[in-house]
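Right after this note come the structures.
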Structure 1
Amino acid sequence: MKRFIVTGGYGFIGSNLVRLLLKKKYKVLNIDNFSYSAQKYNLRGISNKNYIFKKVDINNRNKLRKILKNFKPHGIFNLAADTHVDRSIDDSSNFIKNNILGVFNLLEALKSVKNKIKLIHVSTDEVYGDIKGSKRSNEKHTYDPSSPYSASKASSDHLVLSYVKTYKLNAVITNCSNNYGPRQFPEKIIPKMIFNVIKNKPLPIYSKGKNSREWIYVDDHCEALISLFFKGKKGEKYNIGSGFNCSNLYLVKSILKKFKKSKIKIGSKVKIKFVKDRPGHDLRYALDSKKLIRTINWKPKIAFEKGIEKTVEWYIKNPEFFRRISKKLFNKRLGVL
């Protein structure tokens, strides 16, 4: 039986990956330090002899070494990261600590063990910066990060590649587009809009809502990550995207349409409200994922309209998810200079 470590397993993508790995009958050790965005609710109902949890910060290199030696994983999926751009604009210190130094300590721990563990380092499309016109960024595209968050992820990508070249670590880097789906922390646009509709609050959108993002349903992303453990080549980078782009305005209107089809009454205060743009806001991210599709025979299964419907339904059916999170953590606007 294959054994995997998921760092950040109580987060959004991490918790969905843990569930999928267990469904596939693998043994999973979840490592999480329980930062503000980690939620116990995300792995509610998990009762499986193949699941273990350890509260550990990936900056604790000694603890990581012990875990690697005792658990003897075949692979590690590194999803432990701070990810909210606005939060990084307010204060980038945790992004430097967790996204750069955390990866450094994980790499040092991997370097110290003799068994060859494969690392899948999960990064973002934001490292490529603003993609003009109708172009899409492939794996050879120049890095051009615009925020402290994307700069910290770009730094971690370079660090991983250097350890592959210098210390022969077996690692793969993935750069994924915007994820959506169940269990996403409500400072991100989709769960925030859903929360505001449920609570009869305005729907704030930066600038005029023209910023374009590529969206992928979280389960499709997780399937790609697992496939890359088995088929991804050492030292290679792989873009993971759906190929579907839309503006933030279109996105919010799509969420509203799904609510109108549900039994939830939309309150009088639920109206789109354009707000001041954030600093350094890239207009467009778009990935070229042909390499991934060609080399590991993967493709996304969940179309955007179906994915948004499933997402809205999950949050409606899981009101406890929002109740368990302090509104102080996501209600106030961040990233205003």
Structure 2
Amino acid sequence: MKKAIVTGGNGFIGSNLIKFLLDKKYFVINIDKNKYSNGSYLLKDRKGKNYKFFNLDINSIKIFNILKKYKPEVIFNLAAETHVDRSIEKPKDFIHSNINGVFNILEQLRKYKKKIKKDIRLVHISTDEVYGDLKEKESSSEKSAYKPSSPYSASKASADHLIKSYVRTYKLDSVISNCCNNFGPGQYPEKLIPTLIFNILNNNSLPIYGKGENSREWIHVDDHCRGLFTIFKKGKIGESYNIGTGININNLNLTKLLLRIVKKKIRLGKKVRIKFVKDRPGHDLRYALNSQKIMRKLKWKSKIKFEKGLEDTFDWYLENYKFFNLFSKKNFFKRLGLNT
């Protein structure tokens, strides 16, 4: 049976990727340290012979024992600290996971290759934020310079460079994906869309940074999972691939679109109003990807329409409201990154 490891498999993208791989008849090993919650809500019913979970930090040398025992074809590395505000508050955590953790995975893969005489492909999931802030109509290609703005994006950029050095020096079979903002079922409530949905469902105001002009490119997590699988199967060793949709919308317009969708489904509370709040330090205005490389060379493209995906996402949270109860109000529902 085909085998795959997903690190950070209890996270939002990781959980959806595991479901995708299980549907593809893979034996999936999930490695996650369960920092944010006790297990994955999306995987709570996943049991049986095709799924194995290890409660483990990617900095652990025990990674090698798992590689040796299961001999997977691929590691999808999604284990990372991801929230920019959180990186401003506690940058040390991001160095530990996003740089040191990646270094340990690379070292265990190097040890495995030396002892077992076989490669395991590493698909490392990076971010569009490594390219930094963009002006209107600009987009970042895989050849664009890295210009990270936050401890989060700097840690991800560092990992990307480290991986490419291991490809060149040790000939490790690794590829990198740089994806735009994800959305969909099971995303943690610190992120914009689930935060808005939570506040709508609880008759709270809708906090928007600055004037809501910050613009992001968006992709449904299911499209992202297909992209990662495509890179695993077809990607060239040492290459980076942008995964994007070209759907770019600022935070204010996204909020207004979500409100239009929600009004068709439920009655809005009187306190559900857009509220502009103090911007985060060093907040990039715009990210945008040029994804022609993966579309042209690997024949991948997004399939899910943004508005339809947004509607389905709201429906999921409405039907799974208890998901929000898994998270500490102190850690996930308070404003971070202001005490700099």
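Values quoted throughout were computed directly from the atomic coordinates according to the rules given, and no laboratory measurement underlies them. Everything numeric here is computed off the predicted structure, so don't read it as measured data. Cβ atoms are built from the backbone, for glycine too; each structure is taken alone.
State the single structure among 1, 2 that was used to calculate distance in nm of label points 7 Å out along Cα→Cβ at positions 80 and 304, giving 3.5. Provide the component values of the computation, followed by the final result.
Numbers: 1: 3.5; 2: 1.8.
Computing distance in nm of label points 7 Å out along Cα→Cβ at positions 80 and 304 on every structure in 1, 2 gives 3.5 only for 1.
From 1, 2, which structure was distance in nm of label points 7 Å out along Cα→Cβ at positions 24 and 216 = 2.5 calculated on? Intermediate values should be presented prior to the final figure.
On the way: 1: 1.4; 2: 2.5.
It was calculated from structure 2.
Suppose you compute mean count of other Cβ atoms within 10 Å over residues 168-175 for every structure in 1, 2: which one lands on 21.0? Write down the numbers at each step before the final one.
On the way: 1: 21.0; 2: 16.5.
This value belongs to structure 1.
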